[in-house]
1. Tell me which of I, II gives -25500 when you compute helix-only ellipticity at 222 nm (-39500 (n - 2.57) for each DSSP H run of 4 or more, over all residues; to 500).
2. Which one of I, II has distance in nm of label points 7 Å out along Cα→Cβ at positions 71 and 87, as calculated from the coordinates, equal to 1.4?
3. If Cα Rg over 2.2 N^0.38 Å is calculated from each of I, II, which structure is the one that comes out at 1.12?
4. Comparing percent of Cα pairs over 18 Å apart, for residues 31-102 alone across I, II, which is largest?
5. Thinking only about distance in nm of label points 7 Å out along Cα→Cβ at positions 15 and 39, which of I, II has the largest value?
6. To which of I, II does the computed value 0.4 (distance in nm of label points 7 Å out along Cα→Cβ at positions 55 and 79) belong?
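Readers should treat all values here as calculations from the given coordinates under stated rules, not as data from a laboratory. Nothing here was measured: the structure is a model prediction, and the numbers come from that model. Cβ atoms are built from the backbone, for glycine too; each structure is taken alone.
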Structure I
Amino acid sequence: MHRTARYTAVALGGLALDAAVVVAGLWAGLPLWGATLLGYSVALVATYLAHERWTLGVAHPAAGRFALYLAICTIVGIGRAGMAHGLAGMGLADAAAWGVSVGASFVANAALVLAILGKSPKT
């Protein structure tokens, strides 16, 4: 399987995990912001490990690489939030603005992760 296809599979699995944790958190009584933060955090760690091992073939994930992955995800996430806010402010429905911003952030995140972390030596 091509690396981009593996990246996509991991990302979609991470999105599903994120959503499942959010639903479980809400069901357990967490406020939306808490459930969202928990879902994002769980999915972030899971996708990092899956990308390192399966997408990029790194035998021993390292803290420095996780910090770089976290930085990429944070920068792209801030951009996604800004894009969604801007599109909604221009009159696009919230769900549509979110969908467009998710698609754009997926492309940006994939490009950065594969270009930056994918060039690291496989260990």
Structure II
Amino acid sequence: MPPAMESDLSQPLIRFSEEGPVMIGTLTRRISSREYEHFRRAIHERIDQEGCKAMVLDMEGVDRIDSTGIGLILSALRRMRQSDRELALANLNSDCMDALRVTNLLSIVPTHESVEAAQRALSV
């Protein structure tokens, strides 16, 4: 594996921070199929925390989304909606927006230019 990939993989896939009732999940890189279950568990644990009323996934560190990434977004969305909470995406590049458009996810997951804009749009 090239050194650049090793340093990327040494970073945590997602970092969480809380801003009031909103959980911010900052993705640091594209999600690979081998990391799917780890990411899904990490997201679901945070969603299940008492006090998490909404979540923003900050996608700035993601260069593109494939079917694995789409599946993870849908998994998080389903989990949030099961308990009547909101999920929003922020900082998507044009390749990620295109993938969401093609899969019709733009019609069901709100997207915003920044984390701050996503937080303002959430109804918590």
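1. Numbers: I: -25500; II: -12500.
It must be structure I, since only it matches.
2. Values: I: 2.8; II: 1.4.
Derived from the structure labelled II.
3. I
4. Largest value of percent of Cα pairs over 18 Å apart, for residues 31-102 alone: I.
5. Biggest value here belongs to II.
6. II
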